[in-house]
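Some structures to go through are shown next.
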Structure I
Amino acid sequence: MKQKHWYDYLWIWAIVYFTLGFFNILFAWLGMFDFLLPLIFAIFFRNKWFCINMCGRSQLFNLLGATMRLSRNKSTPKFLSSRWFRYVFLVFFLAMFTSIIVQTYFVASGVHSLNQAVTLLWTFQVPWKWAYAPDLLPESYVWVAQFAYGFYSLMLTSAIIGLVMMYFFKPRSWCAFCPMGTMTQGICQIQNLNKQD
């Protein structure tokens, strides 16, 4: 039996993150750890160790899909792991992240007011007003909440996609085209090329 390490329980972090964000949207900022740590590991250690061992989301998918047998465990369609699909999805993902930053800038500059909604699947806006009260932040820092709404939307959307993939295919099918995985793989490949030169 495989020895358990502390990082094997980071699936708890995935549940805690979405729960905290449900009740207070400002906790969505904690998701930046999930966004930055894989890149830091890839840059400094030249591998995908974080994605393989520390990703709480993939651990959660594995727990639900494999351990709890909630997955149909069908083979993941090959096109999902193809280079063209992974990079097209990465570009789309980065475009959505850029739109969050632009919206945050508009709120910070006073062009737009705070939009207290979570956007699911980049399309459906769900009112989320209970998660933020005006007295949580000074008026000049309301952009912090706007970024949190956008980032939580992105994280929740990717989790929903991952859960759907987990159910229909293998538990960690999301990992085949996860934008963070694609970026870390690209960083590792570039570093290995530079090392050979």
Structure II
Amino acid sequence: MVSTSSSVGESSVLTFDEFLARYRDDNRFELIDGEVFDLEPTGEHEEVAAFIDRKINVQIDLLNLPYFILQRGNLKPLGNFTGFRPDIMVVDRPALSTEPLWATESILTLGSSVKFVAEVVSTNWQNDYARKLDDYALMGIPEYWIADYEGFGGVKHLGYPKQPALMICTLASNEYDTQLLRGEDAIFLPPSQN
């Protein structure tokens, strides 16, 4: 998503509860370390997210999995100053029974409830490649995709020359193993995920 500025201009650090009080009904915003980010997406960003969403939904149906894609939910990692709104979040329906906030809010706090997250990168690429990568791994989310359709990310992540890429991150021993795909590269998942 495009961050129209580094933040919305809040004068002080917000807690997650204060963020919800102000931005609950506007999924254009997320909270990172108490700072509110305006994530107004571009049309191309939304096309990429919709493409991934459609492909994931087809697989959920074909495999008859008890999953669904959460459209407007918050993902709250540990701590009280961050709340992400992933572009795509696949939720394990049976696991929701252990989510403390789910009965009254569209908020997930346990990584065990989330099977897959995808972020479509725009100008705020640092959050997707660093902060979210770390937090999603700490939460135990098994798979995280970073779809960088314009090659916004740094050379450290995309190589040189920078070009559009898909980074597939699969959890192994509390850290993500990453596979960088560019051009016509094929996706290969570990046998346990096929």
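Listing for the model above:
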item: Structures I, II, by Rg/Rh (Cα atoms, Kirkwood Rh): label with the highest value; result: I
item: At a computed -6000 (helix-only ellipticity at 222 nm (-39500 (n - 2.57) for each DSSP H run of 4 or more, over all residues; to 500)), which of I, II; result: II
item: At a computed 17.0, 49 (Rg and Dmax of the Cα atoms in Å, for residues 69-124 alone), which of I, II; result: I
item: Which of I, II leads on mean count of other Cβ atoms within 10 Å over residues 77-84, largest value; result: II
item: Origin of the value 0.5, where distance in nm of label points 7 Å out along Cα→Cβ at positions 165 and 181 was derived from one of I, II; result: I
item: Relative contact order in percent (Cα under 8 Å, 6 or more apart) from the coordinates reads 15; which among I, II; result: II
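Values quoted throughout were computed directly from the atomic coordinates according to the rules given, and no laboratory measurement underlies them. The model shown is predicted, which means the values in this text are computed figures rather than measured ones. Cβ atoms are built from the backbone, for glycine too; each structure is taken alone.
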